[in-house]
1. Work out which structure the value -26000 belongs to, where helix-only ellipticity at 222 nm (-39500 (n - 2.57) for each DSSP H run of 4 or more, over all residues; to 500) was derived from one of P, Q.
2. Match the computed value 2.9 of distance in nm of label points 7 Å out along Cα→Cβ at positions 84 and 156 to one of the structures P, Q, and report its label.
3. Comparing volume of the Cα convex hull per residue in Å³ across P, Q, which is largest?
4. Suppose you compute distance in nm of label points 7 Å out along Cα→Cβ at positions 92 and 180 for every structure in P, Q: which one lands on 2.9?
5. Ranked by mean count of other Cβ atoms within 10 Å over residues 100-107, which of P, Q sits at the highest value?
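What follows is calculated from the coordinates using simple rules that are stated; it is not laboratory data. Remember, predicted model here, so these are calculated numbers, not experimental data. Cβ atoms are built from the backbone, for glycine too; each structure is taken alone.
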Structure P
Amino acid sequence: MPYSAAHREKTRAKIIETARILFNKNGFQNVTIDQVMQEAGLTRGGFYNHFKSKEALFSEAVSSFLMGRGAVWRKEAGIDMSDLKPEMAQQMVDAYLSKDHLGDIEGQCPMIALPSDVARADPDTQASFQHLLTAMVWLFENALPAENENRRHQALSAAAMCVGGMVLSRTLPSAELAEEVRSAAHQTATELTKAHNVSAGT
């Protein structure tokens, strides 16, 4: 008896989420299809019913963060993408550049966990990664006042500070220096997303 469409979709989502966590923890090259399927409690043979390759799964795993773990994370931070307010830019900075986010390897944003892997990945995976960044920039830009003539620049800079600060913090062996970097990035991103910065000259 063939599985229902709902069952297939649930199984597919389980594979994607399992892979996302494993990729975050171990990187793309160090994760095999066998490992993903075993961790998901499924057989390897079923993999190709859902994905044509490990690369295709990688692209889906990166893309899934925005409306999956990322959506949970935004809700916990009090960010409503459908009703953005100026204070939500600061809430985004606080949550993204937090100690909790830095320590949550399994739940971490792929832009922090996987930049080097994505730089060597196929165009589809890179497009998924770019979509995450675009969404972050959109959030910052639209949370800032419409009259802010410089908000696009500030949004891009804040996103770069959030992601870059966390990437550096995650890779540094010195906990003290990592904390300095995270704290400095948080301070600068906060300045960039202040609602009162209405032009490049303020």
Structure Q
Amino acid sequence: MSQQTLKDRIALRALADAPHEGWDKNALRRAAEAEGQKPQMADALFSSMDGATRYVSDVFDRMLAMQLQSVDTSDMKIRDRITYAVRTRLDIMAPYREALRVIMAHWARPLRSVRAARALWSSADRIWTWAGDTSADYNRYTKRGLLSGVMASTILFWLQDQSPAHTATRQFLDRRISNVLTVGKVLGSFKKRAA
């Protein structure tokens, strides 16, 4: 087993247990033991809980990338690609929905919001890149910043959504992406006129 595989398994096991065990170093140590390792292995793999939390986001991103590899995007508009990717990421996170409430509480503490924003920006960057965006100017940062906001608000909505099959979340996401793409076009037009 590679170190990354072991790290993934410990992180996801700790996450799955988070609703009952909490999200702290002890949770990671218990997860390491459950994976047949010494508790100290968790300390060696994760230097902090912030790092562990960001790592979980990276695991989800990599799982998303794997699923998106087989998707034929040739007949999909950009909007559809972005929507599909965000929905797929929510599906990947679904088994850990209750645990993610605990994660959100971790990120909500003072001084951690900036780190949470960075993790979301990284996720948005991967999604835009998969969708075919190759911009390297201000558009790159605008698009990723706007999508980060969409993902943050959608995840918060999803965590509270009790509708069948989370249809309310899908509708919420569709509205948010429509708004963001409109804002992006307006900003791009304004930037061109100002140049």
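1. Comparing all candidates, it corresponds to Q.
2. For distance in nm of label points 7 Å out along Cα→Cβ at positions 84 and 156, the value 2.9 is produced by structure Q.
3. Result for volume of the Cα convex hull per residue in Å³ over P, Q: largest is Q.
4. This value belongs to structure P.
5. Evaluating mean count of other Cβ atoms within 10 Å over residues 100-107 on every structure, the highest lands on Q.
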